[in-house]
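Coordinate-derived values only; no laboratory data. As the structure is a computational prediction, the values presented were derived from the model and not from experiment. Cβ atoms are built from the backbone, for glycine too; each structure is taken alone.
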Structure P
Amino acid sequence: MKVLLTALNSKFIHTNLAIRYIREYSRYLEGDDYSVVLREYTINNSIDYIMKDIVKMNVDMIVFSTYIWNIDDIKKICNNIKKVKPEIVICLGGPEVSYDYLNLIEEYNFADFILFGEGEVIYRDLILHFIENKDIKSVRGICYKKNGDVIANDPMPLIENLDDIPSPYRNIDVSEYENKIVYFESSRGCPFNCQFCLSSTLKGLRYFSIERIKSDLKSLIDARVSQIKFIDRTFNANKKIAIDIMKFLMENDNGKTSYHFEVTAHLLDDEMLMFLKDCKPGLFQFEIGVQSTNEQSLVAVGRTDDFDKLTKVVRRISSYKNIHQHLDLIAGLPFEDYDRFGLSFDDVYGLYPECLQLGFLKMIKGTGLRNRSDTFDYEYKDYPPYEILSNKFITYDEILKLKDIEEILEIYYNSGNFNVSIDYIIARYYDRPFVFYEQFSGFFDENGYFDISLGKNKLYEVLLDFTKKIISNREEFIVFKELVKFDYLSLGKQSTIPSFFDRIDVPDYKDKGHKFLQNEENQRKYVPKYFGTPAKNIVKHVHFEEFKYDVIGIKEKLNKLKLNRKLEKVYFDEICEIQTSVLFFYDIDKIFEKSETYRVKI
């Protein structure tokens, strides 16, 4: 019996951990009677391509790992395969089919079995049914049809000892994870009960042994994978285990692999924060779910966050300058209308995380919020990802406005391509960040920019066009334009600079820059990794530019104001016109900045 274990990932860089666990749990069965193929696709692959590839394998059974992002494509693939290869046994598992399996087994005529619950033991027992005639009635965790009747066997109990699952990282094939994110779990379950999250449907928290965790991590570290993303719902639920793991990762740093964790900020106490202070910049990334700062909304969805504590934690970590922080907001929660969401936005924006993700509530099958959606008059899409359309607190038109704001946030904040100019315009001309993004997204919409693809240069030009409506004073606009140019040049070495930026012409500027780089003292001070290197080899990593104002001074002032917890008004009178030469150095670890910048004299 030849079985295909497969998944459609949302991106090429993603990998599916579930099918790897399933393969390993049943690997001991492989032999003359049973073989397995593991294959991953993405939702960007065409249906025809995936079908052709699968059919060419000549398998007897296909097991699909289903999620909200891939179920629609999987349904099409399975339906077509069943028409041309009806003898192939088709099985579906995963969260998208585990909470409505009785209805889905009737709806999906192509499905022979639905596996609900943790899949490792269920899949193993189903294989034993086929190769050793194990009684199908004894295979727990499956739903199927027999003579037109729907049959659901008893649920499979959760695996008590997670170490019973063989490691999917043993004898690792490095090419399998090349240029991809490796997903890793040290635990299953979550101590919290958020009503919009699937983790709330399973009670309890189970851990792999610390010895197993370290052994698996060491295999991946030795393989020099790019990034390991922990999928634990609350990585720091157990402080002792979390510190033990992170200490191990710090001690075994290979100089390449970074680590992403979902953490709960209010659980990060002084001991853990002191520990984090010493980690290498860029080694760890934290994702912190804030969701809302409206206490009534948080209570309604079962969250117990303390925003004051969260604020102190996030700011303290920010002061270390070593951990990338990604903060999440969810639009569409109960008791949070459009205006109140704007306040949540301002609260979280004021923490200045490296990434602020504005998400939209998804009414996922099996969650408490979906089960009581009528209480709040929720209207949502009846197909994956089941995203909210409206509720009694927020209208669809307002959701659409937030969608536009989300796109502007991604382009102009999360990209890190406009750091100084966006900080400046909000600090100088706005009392609230939300109002800036609201107005800027409206400008985008009015001009049809959401409907077309804008290149890099056009994005900078659009920002300047918008701010012309905000900044009436000509000299003040020149200041802002210089800051936008500074952001543009901070990105990396540019072959050309757009004509909408003003340039200061200095005679023999190129030669002066070359002589500057020949000076050993300058090399040691500004580009130490190239000390003793000929200037002609350094110049490809740097750029010199003249500015009418001290743009670095403005940037430093803005950063200081952020450290002081608020971007207060920056008054134009404090900004003096002073021509400044700036050196941009691009060959750096781009963790928080895309270049290093210095005032120089050339």
Structure Q
Amino acid sequence: MRFATVLSTLLLLLGLSTALTIGDVTRNSIAAFANRQVARQELEKRSLVSDILTDIENLAECSACQALLVVLKVLAHLGNDEFVDVIVWVCQTLNVEDDDVCSGAIGLEGPILAHDLRQMTIGTKTSTLFCLTVFGLCQWPDVDTSYSPSMTPKPATERPASSGKTPLKVVHISDIHIDLDYTVGASWNCTKNICCRSYTPADEPGNNDTPAGTYGNVNCDTPLSLEESMYAAIDSLVPDRAFSIFTGDVVEGAVWMVTNDEVTNDLNTAYARMQTLGTTYAVTGNHDASPVNSFPPADVSTTISTQWAYDAMSAGWETWIGSAAAAEVSSNYGSYSVVDGSGLRIISLNTNFWYKQNFWMYDKKSWESDPSDMFAWLVAQLQTAETAGEMVWILGHMPMGASDAFHDASYYFDLIIQRFDATIAGVFYGHTHKDQFEIAYSDYTNQTFSTATMMSYIAPALTPTSGNPTFRVYDVDPVTFGILDVTVYYTNQTSPTYQTAPTWEFLYSVKDTYGSLLGITDPTAELTPAFWHNLTTLFETDDAVFQDYIGRKTREYDTAASCDETCKTAEICQLRAAQSQYN
């Protein structure tokens, strides 16, 4: 989730106490009408826009937002160009972002929002969710529990016990965000969310006092040198890996500049370089499209398509997954299912369909429970695996329990997880850029070690923007494919030798760090959902252990990070929430 965020500006402009949940430039620009007399003076020339200004100034509750949507709907019906022109003008006039960011981001995303508004029926679940996502107003609507993915009855089977055999090694990388325009010597202290580029003459090498180093900076996305350094480290530290997984986001975060051609080139070249890892199972990231987060379901009527991105990923992944699965990537919205040589079935699921910022989901007059029949497809793949006696890993980008996920979709996904919990050995994500996990429960009103049923492993990122560059290694039971240990390697970007040659080193392992505290020291013992629940219980009672965990979220980059009791309660709640409605 890396759209340019100016939440502090928004809160100042809006004067609202409600926490805003999304920070894209388009939303900020619409919101920035509020409490600005200069905007009123300029915009009174246009009665429609003046009405928008008045309505936004009155935004304090959900009903006011619904009223605003009526006016925005009128603006959208004037056409995409008119809608975009007005919002760009506001963005630039009120200095929400740099002029090029305003015109670029809104030019890309604005037509989708205008399309939504033209289709939307005000006062429905869809419009309520739109207000929630775009303005931070309205409460989450209740989950529609009347819908459920169609599944056969759950058999009386349980997850197999650990085999005790020599474990496999599997590497997990995520959110590499490669910036092909990264320029050594360009300023890392710029006015945009992604720096180390020659945006202006003042940013160019030799013209600034904050030159970017060879291997990246915390204000910048990943240079090729850092990516290649990680691959070399993986070859050195994990030469015996069975395979690797990559949970998405190839493309850098300058979202206002991305085009179809740029994303295609980024995907093509990144997957060519990634071949050095050997067999790698990849997923579709929310940044791996243009506009970012743009994943229209099958039945949306639009000329804007993401098919070209699916085709590029299909081509890039074919050497790893074979021609049949690669064809499925193209025809199945970036998702595929394949059986690894080890016997494990890998299901790569495009979870970005259910991301709040996928604005194509607001197209319908009534809410769509299963866009593009992706849940039905997932159930079919799991049923095939169950019938064949296969174990499964599900790979996705956005965690389905994250606050970014639509509550309904998260609930339906968890129903599937609970039904097939004897077949699914683990779920793996990226997106948050943090070192995290999520626990699923059979009963969310009674969260105990005995009701913990499934683990989601959320990998930290390579990009330096969110902490020290990192990758994970899993010790995996070769029969059950359960996770026996998680080891994290990192390179410290504050080291004095980092810009000369990054040193990749051991950061921690889960079993070394927490095992003895929870009575789990056997190297062949699985890190079960019960283990992870007991770890969250330990966090509640031992604050030192919890604060160490907080430091590891950024891979020890922010060593001064701390989390008070309110923060701690929220964090543990998030760790125990594979359904986003409980997050």
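Quick check: 8 is what I get for relative contact order in percent (Cα under 8 Å, 6 or more apart), calculated from one of P, Q. Which structure matches? Label of the originating structure: P. In terms of mean count of other Cβ atoms within 10 Å over residues 101-108, the structure with the greatest value among P, Q is Q. Here the criterion is Kirkwood radius over Cα pairs in Å, for residues 221-500 alone, and among P, Q the highest value is seen for P.
If Cα extents along the principal axes in Å, for residues 165-372 alone computes to 51, 39, 31, which of P, Q did it come from?
It was calculated from structure P.
From which structure (P, Q) was volume of the Cα convex hull per residue in Å³ calculated, if the value obtained is 147? Source structure for this number: Q.
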